[in-house]
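Q: Structures for review follow.
Readers should treat all values here as calculations from the given coordinates under stated rules, not as data from a laboratory. Note that the structure is a prediction, hence the values are computed from the model and not measured. Cβ atoms are built from the backbone, for glycine too; each structure is taken alone.
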Structure P
Amino acid sequence: MQLHTVSEASFPWLTTIILLAVVSAIVLWLVKPLRTQARPIALGLSLVIAAAYVVAFVSEFDVANAGAIQIAETYTWIPQIGVSLAWGINGMGAVMIALSVFLVPVVILASWDEIDDERAAGYMAWILFLEAIIIGLFAARDLFVFYVLFELMILPIFFMIGRYGKGANRSKAAMKFLIYSLLGGLIMLVGVIAVYAYGPGGAGGFMIDNLATGLQVSSGTQMWIFLSFFIAFAIKAPMWPVHTWLPDATEEAPAGTSTLLVGILDKLGTFGMIAICLPLFPAAASDAAGVIMVAAIISIIWGAFMAIASKNLMRLVAYTSVSHFGFMVLGIFSGSELAMAGAILYMVAHGVGTAGLFLAVGFLGERGKSHMIADYGGWQRVTPLVAGFFMLSGFATIALPGLSGFIPEFMVLMGTYKVNAAAALVAVIGVVLASIYILLPYQRVFTGPRPEVEVKDLGGREKTVMGALVAAMLVLGFYPAPALDVINPVAEQYASHIDAGPADASAEGSTK
């Protein structure tokens with residue numbers, strides 16, 4: 001059965017946007033006269049890229065048909081092995097690229113003074129290059145192209161941690177990220193080769209739609225290939241127990257790098273689970289769903305407890321994300337259409353909320369010269385805006401009604417409860433713990449007597465950054481309908497690949 005219909009673009013929008021980001025990065029890096037103005041040039045280019053994507057979406061994307069692949073382009077690349085340079089997005093790809101083109105200029109503006117003048121051009125160039133890779137990954141329709149970009153993504157992040165990080169252990173953290181990422185990529189490569197070997201081959205042999213309808217493998221073989229992809233995506237997500245690289249990376253990286261890493265790049269783990277694992281290996285995904293849901297629940301609770309125990313604010317935010325990714329994976333493998341839609345919306349909402357947390361902590365660290373909780377106390381009296389934005393972002397991540405995290409988390413829990421009440425009830429423990437890991441550090445850092453420091457609160461540039469993020473949190477909190485209109489057809493399509501199990505069967509029986 002054909003998974004998608006494909007609507008070809010009238011203009012090569014996605015190729016143009018990707019090339020624009022790549023060329024911008026190269027020019028910014030190589031043209032020396034531009035390097036002295038790297039920050040405003042990078043910001044302007046990122047806004048042009050965002051505007052181009054908005055034009056492409058408005059002019060080419062049919063929301064009523066959001067489950068189909070749209071704005072599609074297909075070019076022969078390596079015909080000898082059936083590789084095509086193929087782009088296209090459905091509703092999920094559309095919202096993830098929208099999140100990316102929104103966060104990149106926000107990060108550039110937030111990082112204005114974070115990197116010294118001598119190295120600013122290189123850092124901004126890496127951000128733009130990374131943006132091109134991100135857009136390519138969310139739009140890739142060829143599995144080989146997806147794998148190449150998945151591996152290439154390691155390069156900019158490695159340097160953005162190891163070269164531009166501020167911590168004493170940044171090189172070690174960058175190497176740990178590299179090892180985990182390369183290991184995941186190597187495991188995935190085995191799956192990529194196996195998929196082609198068992199697939200239809202020929203022209204378009206790596207096209208995901210062709211593979212979804214043409215794999216002829218036994219159940220045991222399908223499970224092993226499924227695991228080769230799932231493990232790579234679980235490392236990227238990150239899920240317990242392959243998450244340990246993330247707290248180290250965020251502790252040592254600049255706040256802007258951590259924002260891009262957790263806010264966007266780690267979503268490629270959950271994105272890959274939905275876009276590749278479910279359609280290519282539906283039987284294996286269904287068979288493994290129970291075990292994966294258990295791992296997701298462990299991630300929810302483990303991440304929450306580790307966040308509570310964290311003494312470093314950057315590590316704390318990283319561990320909260322381990323917990324939140326557990327909710328996303330729970331929704332993906334629950335077999336519930338409602339929970340699947342919630343998981344996809346969660347990917348967007350978490351990107352906005354966690355960006356607010358990382359950047360608020362970054363702004364605090366620039367003033368206090370530390371990310372250690374013990375080094376603060378009473379800072380609400382000297383930096384009330386930093387305190388307020390930290391609290392708002394924290395409330396968004398712990399699903400306070402009216403902010404971005406509430407609707408998706410509610411959808412995940414409600415959808416999961418309908419098919420597996422026990423899993424949903426245990427996962428609710430993570431909701432309770434979330435209030436502790438946000439309110440406790442807020443109390444320790446921002447409340448108490450006024451500290452004997454003389455620092456300025458947020459300036460105009462920083463207010464703009466945090467204001468844009470809070471506006472996004474409020475829009476997603478009060479009016480998520482436009483995003484859900486784009487997401488729901490995709491959720492309906494992919495949730496059907498997971499057998500929800502006895503709960504669904506009994507529910508069906510009770511209605512007859």
Structure Q
Amino acid sequence: MSLVIGLDIGTTSTIGILVELPATVLAVVSRPVTFSARHPGWAEEDPEEWWANACSILQELAGLVRGRERELQGLCVTGMLPAVILLDAQGRVLRPAIQQSDARCSQEVLDLAGEVDEDWFLKTTGNGVNQQIVAAKLRWIEKHEPDVFAQIATVFGSYDFINWRLTGKRVAEHNWALEAGFIDLATHRIDDRLVALAHVPREAVPDKSVPHEILGEILPEVARATGLPQGLKVMGGAADHMCSTLAAGIIARGDVLLKYGGSADIIIATDLLMPDARLYTDYHLIPGLYAPNGCMASGGSGLNWLATVLAHERLDGETPHQALDRLAEAVPPGSDGLTCLPYYLGEKTPIHDPLARGTLIGLSLNHTPGHIWRATLEGFALAQLHHVEVLREIGHAPKRFFASDGGAKSRIWMQIQADILQEPIRLLENHHGSCVGAAWVAAVGTGAGVDWADITALCRHGRLIEPDPANAGAYRQAYADYRALYPALSPFFHRHGSAA
């Protein structure tokens with residue numbers, strides 16, 4: 001049987017998976033990653049730590065492959081985007097990677113928006129001028145770290161960096177380049193005019209790669225260091241949220257993934273290209289499909305913080321989150337008039353405001369930790385409804401909803417989400433996420449005898465959460481209140497907030 005490896009360069013950990021085709025996960029190995037926030041609004045990591053993790057993981061997986069080297073077909077690397085990694089002319093990392101959640105460049109975003117025709121930029125790149133745009137991050141470096149900026153020879157993403165270390169080839173995967181604001185959707189090529197907005201030489205942004213195309217083979221020194229077979233094929237790389245989408249079986253038009261990880265995401269599969277500044281545009285991993293999506297700045301990260309703040313007495317075996325879920329179950333829909341804007345790290349889609357802040361409105365002396373917890377769960381679920389409303393408004397037709405990642409294990413949160421959407425939600429079990437999606441890219445790209453749709457053999461469907469019609473009215477009012485709050489509070493956020 002054929003074997004493939006997926007490697008995920010994640011924000012909190014590096015994860016490797018070994019899959020025996022067509023549908024057996026043989027091993028999952030992980031290493032922790034150190035996150036750094038040296039200043040408010042900053043989010044950085046060390047690319048060299050990613051590489052050390054990757055080598056350690058690949059060495060462990062190679063031990064499991066020993067004796068079956070001929071069956072190992074290929075390797076694909078996925079990772080967060082658009083992280084920004086900078087190399088000098090000698091291939092040295094110039095500074096810590098600037099992560100996708102970094103909000104330091106709000107002024108540079110405003111500067112860019114004032115320089116370009118925003119309608120032209122949206123139509124050309126499929127994305128609005130926002131904090132994801134790499135040109136804004138590079139302009140921040142130009143202004144605040146001129147010595148670093150002067151040495152930039154290569155700009156690319158997290159998995160592009162690992163691919164370069166594996167193969168010696170420098171490329172920018174097409175979804176990294178698209179969300180970075182460098183691809184013209186009319187030609188699907190990196191465009192000189194768009195790179196020029198970043199004030200770096202055109203050659204600093206490498207040629208683009210496509211996920212399912214073979215990039216090259218691992219270098220001999222990598223084979224020696226890891227124990228992987230020489231000549232192992234490496235794919236073009238893939239964005240983590242697109243790999244999660246594939247791994248969840250979101251392959252039919254109208255299928256929607258609600259992803260509850262460190263941030264909360266929503267991704268729809270479609271063959272229609274309809275850019276909207278409130279969302280991000282990405283290529284689906286299946287050629288011919290797109291995956292418009294939203295990504296909130298927080299999600300599980302905000303709940304983890306709140307669980308610490310609301311530390312509460314627990315029953316035996318309960319986690320802090322489970323204890324608060326239990327308390328929230330006793331609170332009625334709408335949290336007795338308590339409304340939460342869950343903008344703990346500012347907000348990305350659909351409002352794109354790094355100065356927005358988490359807010360509780362309606363607090364009174366009758367409210368308990370259960371009310372605050374439930375209102376926050378409702379806040380994230382209402383934000384998902386906001387995204388669904390945007391998708392429908394611009395012409396997409398969400399049909400089936402699936403939920404994955406750690407937050408989907410919360411029974412009360414998923415019931416709240418189904419009640420707010422008034423749509424059934426299918427939970428996914430044993431969802432290995434990005435790394436298994438990457439492994440599948442390697443399987444398809446190396447011609448290992450499987451097709452894109454065959455990944456459904458690895459997608460185990462769990463319980464179907466049905467909406468309760470009795471709660472529809474309460475949540476209609478809660479949504480109206482939620483939508484009214486941000487416009488009302490935005491002037492306050494901008495008077496008193498700071499993104500850096």
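Q: If P(r) over Cα pairs in 10 Å bins from 0, in percent, for residues 87-182 alone is calculated from each of P, Q, which structure is the one that comes out at 15, 40, 34, 10, 0? Mind showing how you got there, number by number?
A: Details: P: 15, 40, 34, 10, 0; Q: 15, 44, 33, 7, 0.
This value belongs to structure P.
Q: Suppose you compute helix-only ellipticity at 222 nm (-39500 (n - 2.57) for each DSSP H run of 4 or more, over all residues; to 500) for every structure in P, Q: which one lands on -11000?
A: On the way: P: -23500; Q: -11000.
It was calculated from structure Q.
Q: Okay, next question. I have 0.05 for FRET efficiency 1/(1 + (r/R0)^6) of positions 167 and 351 (r between Cβ atoms, R0 = 25 Å, to 0.05), calculated from one of the structures P, Q. Which structure is it? Don't skip to the end; give the middle numbers.
A: Numbers: P: 0.60; Q: 0.05.
Of the options listed, only Q reproduces it.
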